[in-house]
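Each in structure tokens, the structures are laid out below.
Only the coordinates and a few stated rules stand behind these numbers; no lab work does. Predicted model only: the values in this text are computed from it and were never measured. Cβ atoms are built from the backbone, for glycine too; each structure is taken alone.
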Structure P
């Protein structure tokens with residue numbers, strides 16, 4: 001079945017292609033129909049993961065809404081099909097369709113919540129808790145719900161770098177979560193089998209002596 005929107009606005013991208021770079025002028029936004037795109041930012045000379053977005057997500061909207069340079073870099077990590085929308089087209093879509101405007105506002109609010117959550121996570125003293133909180137954040141904000149659980153298109157190492165956790169600590173935490181059957185690691189993704197249980201586990205670990213006893 002043909003997709004009139006893709007016929008008009010669609011483009012296909014291969015893994016490794018860069019949709020935009022941090023500091024670029026922003027003239028278009030992207031709506032992901034298939035595949036995945038990694039959003040990252042340079043911090044102290046290191047590439048930090050912010051999110052990996054999948055089907056149904058959009059990116060690049062802030063630069064065309066506020067007419068400012070891109071604040072992050074977007075790189076395709078799975079073969080992607082995207083709608084490429086310029087500022088004028090977005091304005092027309094929002095003006096003509098209240099549902100599109102509502103979805104845009106809802107997504108932006110969710111992104112703001114995720115950013116606030118990341119700030120709170122970075123202030124947490126315990127590196128093990130930081131990693132698990134960051135993993136839960138990715139699942140809540142950007143995860144894909146599947147029969148096996150919530151699939152997060154990132155690796156434990158990327159999440160660890162995001163929140164300043166050593167690789168050895170990340171390996172230890174992920175081993176513990178695997179033993180508890182809370183996660184399954186794939187080549188470039190993590191599946192959280194039971195997100196509610198992960199949140200419950202995090203609440204349990206907020207009692208310092210219970211967590212510290214196994215460190």
Structure Q
């Protein structure tokens with residue numbers, strides 16, 4: 001199984017056993033992504049200490065991704081475990097089963113309906129109309145003022161100054177669905193929840 005950069009630590013001692021003044025709020029993240037490059041390239045740019053975040057890009061569908069995450073979590077100890085996947089064209093049952101399995105096992109989900117590119121678009125504007133993945137690409141071409149490349153390694157830096165706007169827009173969008181039905185709520189995303197956690201434990205840029 002091919003993986004992206006791995007930052008696993010040995011299990012010799014827990015963070016509670018370390019000195020109190022050594023990264024006192026440190027958290028260990030396991031982030032398992034559906035995409036092999038798009039999402040990993042984005043999340044690896046957060047300035048959470050590199051020995052804390054392990055981003056896995058597996059290229060699996062929703063339910064299989066959660067099942068594989070259950071296996072990965074056995075390999076080490078983590079404070080937060082996240083799955084990142086899209087609704088895309090997967091059947092509602094597949095998507096709902098993945099959500100249920102993750103919840104049952106304490107795994108958090110950063111999903112996007114339809115695609116992860118919705119999160120990128122929300123950096124520029126609020127939108128609540130369902131569109132295709134291809135249309136998201138076109139919107140990003142316009143907003144970025146150059147062709148958006150799905151596996152871009154620079155997208156995080158291009159969007160970073162707009163993160164607060166994206167979080168605000170994602171929360172507003174999610175609040176429109178009451179009750180929430182993730183498989184039906186198109187467009188919607190919870191990527192902002194993972195981003196907020198990563199920001200909380202990140203080093204400030206410029207330090």
Structure R
């Protein structure tokens with residue numbers, strides 16, 4: 001499922017999330033001249049939201065995009081860390097011979113899949129931004145830029161991803177975040193800089 005929101009453009013003031021058309025024009029000129037988004041820094045910025053250039057869009061990640069998850073954990077730690085089930089329920093109906101001990105290590109691939117869903121910077125960005133008042137879902141004459149939320153990329157996929165399509169949308173997102181609480185700074189990363197924040201298995 002895709003949810004697409006648009007930032008609101010107002011004609012009087014920036015109150016209630018409205019962005020002045022003159023500000024949009026200034027941001028567009030800055031992007032055209034500098035080739036990068038127009039980002040207004042605030043002294044109150046404490047956290048970083050990363051926009052990673054994926055070619056056709058910028059995927060958003062909240063937190064350290066280069067962090068590596070701890071994949072060596074026991075079954076007991078696994079269910080404490082990822083509370084989608086319990087040890088008893090997960091192995092219900094299994095042959096007792098095949099049930100591991102709670103202190104045995106979980107296969108790293110299984111831990112990695114759970115990490116991607118529950119703890120990855122992509123998931124954290126999705127949860128954070130989805131709850132914010134960034135703008136309406138329907139585009140109209142007052143809409144400008146956009147931010148896209150993907151809840152599953154296919155019927156068999158449960159990925160939670162949020163992205164923006166262009167540099168103007170990144171600029172608008174930073175402006176709106178500044179208006180909401182001013183604690184999150186947006187930083188742009190190229191594919192060569194990012195080069196994958198998560199370990200991949202062959």
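Listed values, structure above:
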item: Given 1.00 for Rg/Rh (Cα atoms, Kirkwood Rh), calculated: source structure among P, Q, R; result: P
item: Source structure (of P, Q, R) for distance in nm of label points 7 Å out along Cα→Cβ at positions 98 and 122, computed value 3.9; result: P
item: Winner on relative contact order in percent (Cα under 8 Å, 6 or more apart) once structures P, Q, R are ranked, highest first; result: R
